[in-house]
Structure 1
Amino acid sequence: MPFTFTAGGLPGVVIIEPKVFGDYRGFFMETYKKSDFVAAGLDVEFVQENHSRSVKGTLRGLHLQRPPKAQAKLVRAIEGEVFDVAADIRRDSPTFGRWMSVILSAENRRSLFIPAGYAHGFCVTSPEAQVVYKTTAEYDPELELGVRWDDPRLAISWPVTRPTLSDRDRRWPHLDES
């Protein structure tokens, strides 16, 4: 199997490390292979892929989408480095209000699988970063949700105190208000 799948500390969140084949020309790696993901218990169908580029200090999140188009995500950085966060905001979950983070970078080549129902966000820690992620449902602005990045209930230990935010991310409600 060209991947190592490691439990991420919250139910269903998985850190994925690819096997990288490098030589004098560069490297080759598989970033997704359905049969290996299914064998690891990640039996989902990805239907959309997104790509963002951001500068240091940019924080994108915390985002998710409501049913019936809730999205699981497979996230990776293809340039630079990000502090990537999954937060369990499923009110009926025993881990409600908990979060976990992982460094995703072009250097470590890790991916993070985030199940539907979790909020997701990341902060750029390198001069710039490009992030690519697949989703299991297409984007629907009518079903979009978000939680404030600095929500005191979540108390995420972001690597910045004054991030660069979009107007939309600045206006998301606190977890207890949603």
Structure 2
Amino acid sequence: MANTSLGLLPKERIFWHLYTYPTRAEADAAKGPRGTVVESLGKVWLFTIDVEGWRSSSGERVDVIGPLPVVADLKYSAQYMEAIFTPGMTAPAHRHAGPEAWYTLTGETCLETSEGYMVGRAGGPAVIVRGGLPMHLTAIGKETRRSLVLILHDSTQPPTTPASDWAPVGLCQK
């Protein structure tokens, strides 16, 4: 949906703030220096990467996700995506040059990493994965998974690379 260069982030703990607005013009008017406006899944969203206490001057606050595991003194870019997976659908093994987080609106997804697995569900806590960790996604359950995804990556690196040196062991199939 969008790619945004953020530069150096504040030295405090960093979060992903999600707000909705009735119109794109209202979202654009509320956007700050680390904000990005997108239209996705039937809504107008303002996504902002900032400190925990950041607040938009308007709009409906949907969630605050974090803290995100970032490295001080690194310049970051944000890649925002809309992910729609039907049950059983998978993504190939991959890794990111920074943390990935997703906010699930419907359905559920199992994420297997080299350290174990976690499940993201609509209404549940957001999933956050640190950068560099190999991962494999599988949509589980009976409902289509619809999520908003953030890859907050080192600006000098591609956001995503294949993880050809790792294979899942099937933790999400159990």
Structure 3
Amino acid sequence: MTIIGVDRPGLVESVASIVASHGGNWLESRMSRLGGQFAGILRVAVPSDREAALDAALKALAGKGISVVTHSDKTGAPTAKAELRLLEIIGQDRPGIVQQITRALASHGVNVEELETECVSAAMSGETLFKAKAKVLVPPSANVGAIKTELEKIAADLIVEVAFLKLA
């Protein structure tokens, strides 16, 4: 499910209470405050006979300013083993960095699993630096050398540094 609402104390607890009261188990989540909003994605396990009631209770949080969207987690057919890699980008901020990098990744069938970005002030110059860190899954059929070459070309064009590292 995804949740979003104006950040305030008790927002996560209100979701957690509903999950628990329906016999659910909180499995994993990624949540963050950004721009005054609090958003998150999470997975819960709930007995199938309580799924509809849980969904209805979560939707009722809209009255408290919390938007919840739920999706059933039906696993599909197993996929081939992909290689997990870390992509790091740092350089002077400008429009289009994320778009150009993600276009290159998508063209090679690379899936973005996690992405964190931020703009910070450079220590010496004070100019705005763009930083990104992503965990990506590279399919076995992809040519890692070709991906690196394309990322390096984009980095040179954008005047950013890019690292594409294999994770254990």
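All of the numbers you see were taken from the coordinates with simple rules; none came from a lab. Just so you know, these numbers come straight off a predicted model, no measurement behind them. Cβ atoms are built from the backbone, for glycine too; each structure is taken alone.
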Which of 1, 2, 3 yields 1.33 [Cα Rg over 2.2 N^0.38 Å, for residues 4-91 alone, calculated]: 3
Which of 1, 2, 3 leads on distance in nm of label points 7 Å out along Cα→Cβ at positions 52 and 100, largest value: 3
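With distance in nm of label points 7 Å out along Cα→Cβ at positions 12 and 156 coming out at 4.4, pick the structure among 1, 2, 3 it was computed from. Intermediate results must be reported in sequence, preceding the final value.
Values: 1: 1.8; 2: 2.8; 3: 4.4.
Label of the originating structure: 3.
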